[in-house]
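Pasting the structures here.
Each reported figure results from applying straightforward, stated rules to the coordinates on display, with no laboratory input. Nothing here was measured: the structure is a model prediction, and the numbers come from that model. Cβ atoms are built from the backbone, for glycine too; each structure is taken alone.
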Structure P
Amino acid sequence: MKWSGYNNLEELSEVDDAGLDTLKRRIGLAGFVVICFLVLIVSRLWFLQVHRGAEYKGRADNNRVRVSEVAAPRGNILDIKGREMVTNRPSFNVVLVREDSNDVDTLIKKLATALELDISVLWDKLREADGKPRHIPIRLLEDVDWQTLAYVENHNQEFPGIRIEAIPSRVYHYQDVAAHAIGYLGEISKKELAARDPEIYSGGDLIGKMGLERLHEQDLRGEKGSSSSEVNARGFEQQLLKNIEPLPGNDIQLTLDAELQKVAEDLMAAGDKAGAVVAMEVKTGRMLVMASNPVLPLSQFVGGISHKNWNALLDNEKHPLINKTVQAMYPPASTYKMMTAMAGLATGVITPETVFYCPGYYRFAGRRYHCWKRGGHGAVDLKRAISESCDVYFYQVGLKVGVDNLAKMAGKFGLGHRSGIDMEHEKGGLTPTKAWKEKKYGKKWQEGETLSIAIGQGFNLVTPLQICLMTATIANGGTRYKPQIIEKVSDPDGHVLSQFEPIIGNQMGGEKVFLKKIQQAMEEVIHGRRGTARKVRIKGLTIAGKTGTAQVVRLKQYRHLKEEDIPYKYRDHAWFTCYAPADDPEIAVTVLVEHGLHGGSGAGPVARAMLEVYFAERIEAYAEEEKNKKK
């Protein structure tokens, strides 16, 4: 019995040892697993809190803190006398931040109903924003009125993700005056955004789309500020944390005279005229007026122009989208005759006393080339040829000079070349040569074509600015200045960054001695007994000028109709260009009225009214002096 018990105890001991070993192994395994979990947890915590702690802290802050860009006020635009033409005002937009809205579909429906908007317009705005980050605001409604602003603010809890954005908006103190020169703003496109510095521009920014707003975007835009706010889970602002004020853009002072510009545009609009008025200082190159009619309706571009209004501008037969001062080209007509005369004098083929007989036509190569005066002018010298605009005289001078010499002389006065003015898409015009036609059409020049060129028809094309530049060069004795439209650029503190200085484009040589004869003949145009612009005369002011009637198309079926019965688009263009005072020139004025028929009657009155305003004090002083003489 004793032995048997011992064996049982021994077996039990062996069993207990085996179980204990198993238990130890299990405990060890469990401990290892626990340690592994702890290591994993600690590693994960280290990874999240140390290795990527800054990143996740930033994400948390982004959920809690909203950083918004603050648009900078664009620089002001002033006229030559410091009068404000374009400044800024606060504008309020309704915007959507998609990351703050869980149900955009429902939100858009509610917003469209509440504000009585067409839901398709809102969806179009959303589709345009496809691909943009969800935190970038999308403008749904721009430049809202106070009633809409108050409604959205008072019901903001009903529209999660909808915010009111305050940005500077342009104010045009002279309405649409100088619209083509100033230009307008628009929201940056995807293509424009891709080409711009991402540190400066972002989606939704307003940038210059045309005119000086586009050309001087860098000067005018300023530097953005920022605003940091704490927001709740629904994206509503709780408190302002940090604010960095934006830096306004630079101010630009133009050489344009806003009041004189307004007079020009009002004169053109009064008769619903299409065309251009250009005025410049003859001794500096400062542009005082750059008026293109019809004007651009700048108010329609504030907040974005509608498709309806844009299509109306595109379909308008008078082409308001074209800046006709520099972008439209016309035959110069009789205003070109001074170039033919100068070429004749400079080459020696005529003298001021050379006489040609005008019977009302000139026969060349078996064909009659008519003068505008069917009965003829009789014996004509240089002064009479310019003052009465005799075509036959200039036909013969042109043939003797040749087309290449005509082009060479015209180029010295700025015709056929871009002037380099600070305006976009300037056209260079055309002064044809033999080589030009050979290259363009593969044909030789015909001498009969020179006759048309000599009187400003045929292939000749100019802009109104070029004719004004030509006139100013004649007036000042042969110095062609570069036309400039910027007087100065100043920073927000008033420090001048750049200042106007006259720039000489060309200084005529020995041929300038003939300009005196041209000037005298141009004075006869207004003050002569048979001058073609006698109606432009102003008591107390001597004026030198030239009329022109540019043929649009030669149609036999309209030859016997009264001028007012000819369809508008087939009527001749009317030119008048002048400078004053003739004895000491200050200003040159050029007027082009599309389909205005005659320079003296169609364009001359506009120039006359311009001179009356510019020289008002001188004219009043003369009238007072004459009144005193009669006492």
Structure Q
Amino acid sequence: MDLVNRLKKNENWIIAFIGLAALGIFTGLRFDYFYDLNDDVLMKDILAGVYTGTPEGHNIQMLWPISAFISLFYRAAGNVPWYGLFLCVCHYGIFFFIIKRSLGFAVTLPGKLLTVLIEGMVFTGLFLEHLVFAQYTVTCTLLGAGAAFLFYTTDITLAPGKFIRKNIPAVLLVSAAYLIRSEMLLLVLPMICVAGAAKWGSEEKIFTKEHAFKYLTVIGLILAGILAGQAVHEIAYGSGEWRTFMEFFNNRTELYDFQSPPDYETHQAFYESIGLSEKEKVLLDNYNFGMDEEIDQVMVGEIAEYAGRNKSAGEPFMEKLPRVLRAYLYRLLHGPGAVGSDYPWNYAVILGYIAVFLLAVPRKYAGSRAQEEGRNAYLKNILGILWKLAFLFLVRTLLWMFILMRDRAPERITHSLYLMEFCILGAMILDHWQKICHGRIKKICALALAAGFGLLALSILPAGINMVSARQKEREAVNGLYRELYDKLSSEKNAGNFYFIDVYSSVAHDSIPYSEKMFADVDNSLDNYDIMGGWACKSPLQRKKLAVFGIENMEQALKDKENVFFVRKNTEDMQWLTEYYEDHKTPVKVSLADTAAGVFEIYRVEAIAGAAVETAGEE
């Protein structure tokens, strides 16, 4: 009997664990786990010591506290895939907490089982690709979305102290999300604020000292967590070397993510004014700017600013706005088969808005207002939910217009916006369903919710599973090519060499991105190769890595050191390389030294001493 009582008392935990285990077993048996992009691979390499030979706390993309925390585990056990485990714990952990909280709204065991089934299917249908192909930007948003869900579903009748303590996990999740990807958390923070305002607006009496203390304290704790993380990060990156690089990093991000280097012929006067020749400018086009030490934070900042002015002049804001608004509506409203739509995320969100509105109409108030005001309560219910949904939709529209106006809308950002919005709507659904006073109506609504979201899940699950399976096969084929290359470069025969890889040759093959599996073939030993550009280029970390191999300058090392080679994919141009050296009055001879995987070529670059001397003499 005691055992039965204990099981009954902890049945929400048990059911949530069963749901978590089912998702984990299905995903683990059906798929492998991958880092989504080569960016994620480089972050892992920095944390694990693959990049510099020592696990690093400065991984550039994350804020220092979380980056340093993960690197400590690599220092303790270097061959464990800690970063992959961290991402998976975040993903599965948020799924567990959302399921656990949702089960608290169901009373009967069948209701609880139906809840975990429907939420598990919807989560899998929408999130499976990000569960298998993990990307830290999406991880950040998932933590923030989980925090919004937990906050909104907190019992509103709790005393202020208990309410605040109940939301400490939400505060910690937002703080952790900010440390993982600060820019993404700041982008979705307005929607978290909408959830806070809507929750506060659900109080029977809104403007009281007690409620102000309750909600402002939670908001204050969130802001304190964010500011504390940022302060520690600023201290950790406070050296002159790191500050110079971060200026370069931010300018480079602006140039490549939101602008593009203007063509040289049309803008020759500008490039000459900043001291950049046509052959040097090619390094910005092909991303191999690590070759040229003169391409620094000041020059990249000037180019980004100039490119931004030209872009704005080419399509003024008011001319661009209608086009972007049409694109926004198209993405939101179009369904399966429509090229460029956001299906199935958009349909899930639209269904969420409809469900929240319909559930809010028959709800009861927390106090006795419904009995006192009679039928007027329904009108107030409608008005009460309309301002919340309108507020959320307005904010989501502004956020979408912001990213679309900047011409920067990859799936890791757009899906993140949908994810945050859907979790807030999901919290509203549970909250308003719970407040329906009539038992029969409440049961009908529960079955309607299960049917609506169940049908959505059933319609998207097969396609989602097939899509992820196809992407996995493609990636495994491409990764095999890169694995063969990297195995050759790091073999015992070539261990004393160093290889600079053309950037575009390193990121994808036949438009399929290269990444790595999280938990297969883990080798965290130092790599003897690096790409010639990218977001870690010119950083203190890269200088530390190159110093291990006795390299101070990429341009000089390639032409002067016998054990330094250039690697490219045979479909990528390399004429730029010899033309660059000729432009710098140091002509070189390039000869094929080896090949790998049938698609990569390894070249020796040698200075033509006589020609260089002759050119120098002419000067």
Check: One of P, Q was used to calculate FRET efficiency 1/(1 + (r/R0)^6) of positions 21 and 397 (r between Cβ atoms, R0 = 35 Å, to 0.05), giving 0.35; which?
Finding: Q
Notebook entry, point to check: One of P, Q was used to calculate volume of the Cα convex hull per residue in Å³, for residues 189-388 alone, giving 206; which?
Noted result: Q
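Out of P, Q, which structure matches 19 when relative contact order in percent (Cα under 8 Å, 6 or more apart) is calculated? Spell out each step's value before the answer.
Details: P: 13; Q: 19.
Only one of P, Q returns 19 for relative contact order in percent (Cα under 8 Å, 6 or more apart), namely Q.
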Checklist line | Identity of the structure behind 0.40 (criterion: FRET efficiency 1/(1 + (r/R0)^6) of positions 157 and 421 (r between Cβ atoms, R0 = 25 Å, to 0.05), calculated), options P, Q | finding: Q
Next item on the list: For the read-out semi-axes √(5λ) of the Cα gyration tensor in Å, a value of 78, 27, 23 was computed from one structure; give its label from P, Q.
Entry: P
Next item on the list: Out of P, Q, choose the structure whose coordinates give distance in nm of label points 7 Å out along Cα→Cβ at positions 309 and 325 equal to 2.3 when calculated.
Entry: P
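Tell me which structure, out of P, Q, gives -11500 once helix-only ellipticity at 222 nm (-39500 (n - 2.57) for each DSSP H run of 4 or more, over all residues; to 500) is calculated.
Values: P: -11500; Q: -22000.
Label of the source structure: P.
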